[in-house]
Structure I
């Protein structure tokens with residue numbers, strides 16, 4: 001039995017959504033918008049939509065889980081040296 005996120009139609013829509021976000025990101029970059037400003041706007045938009053859909057408690061729980069994922073490098077695209 002597959003989970004909701006494993007269903008082909010959900011994966012297809014997820015890829016479409018990602019493509020749309022990446023296109024908007026490229027358009028912003030082409031217009032000279034700093035990546036960190038776009039990232040902040042994207043996070044704000046994502047969090048407000050998630051709160052509307054799932055409520056504050058669920059989103060707060062999701063956000064708490066991000067700490068360890070960030071520290072483990074899950075979102076690091078380029079290896080940094082310290």
Structure II
């Protein structure tokens with residue numbers, strides 16, 4: 001998976017956000033569906049995937065559960 005870090009965004013935010021986007025697309029799930037499953041707004045998912053915000057651990061667990069993957073799959077080994 002190629003990681004492009006947006007200018008001015010923390011490395012960790014971008015890595016985790018792009019990982020979430022990667023798995024969401026593999027599962028053929030829209031941002032809206034993911035947002036509804038984990039109880040946040042569509043905009044919040046977009047900001048996480050773009051690396052603007054970093055999800056807390058609780059939200060990370062909920063995202064992993066909604067995507068039916070392990071939480072550690074969302075955290076790249078580089079971190």
Structure III
């Protein structure tokens with residue numbers, strides 16, 4: 001079983017009163033899951049930490065952006081996405 005360290009936030013937010021109106025990208029959790037990866041060791045140091053900024057390699061951002069653009073092209077070609 002994976003051992004996941006949990007660090008609770010010191011400033012929890014109030015829970016939403018109406019969970020049917022959460023809205024994507026409008027309400028955020030107090031915590032986030034983070035895990036490290038190194039070549040040879042693989043995935044390790046799983047943890048749940050207070051919500052906040054995290055480090056991301058710039059090459060990863062370019063890769064994700066390129067994949068997103070391909071997805072948008074596909075949706076436009078199939079008629080699923082209409083501008």
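Read-outs throughout are calculated quantities, based only on the coordinates presented, and are distinct from any laboratory measurement. Please read these numbers as outputs of a predicted model, since none were measured by experiment.
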Value 3, 10, 12, 14, 16, 16, 15, 10, 5, 0, calculated as P(r) over Cα pairs in 5 Å bins from 0, in percent from one of I, II, III, is from structure III
helix-only ellipticity at 222 nm (-39500 (n - 2.57) for each DSSP H run of 4 or more, over all residues; to 500) gets -24500 when computed on, of labels I, II, III, structure I
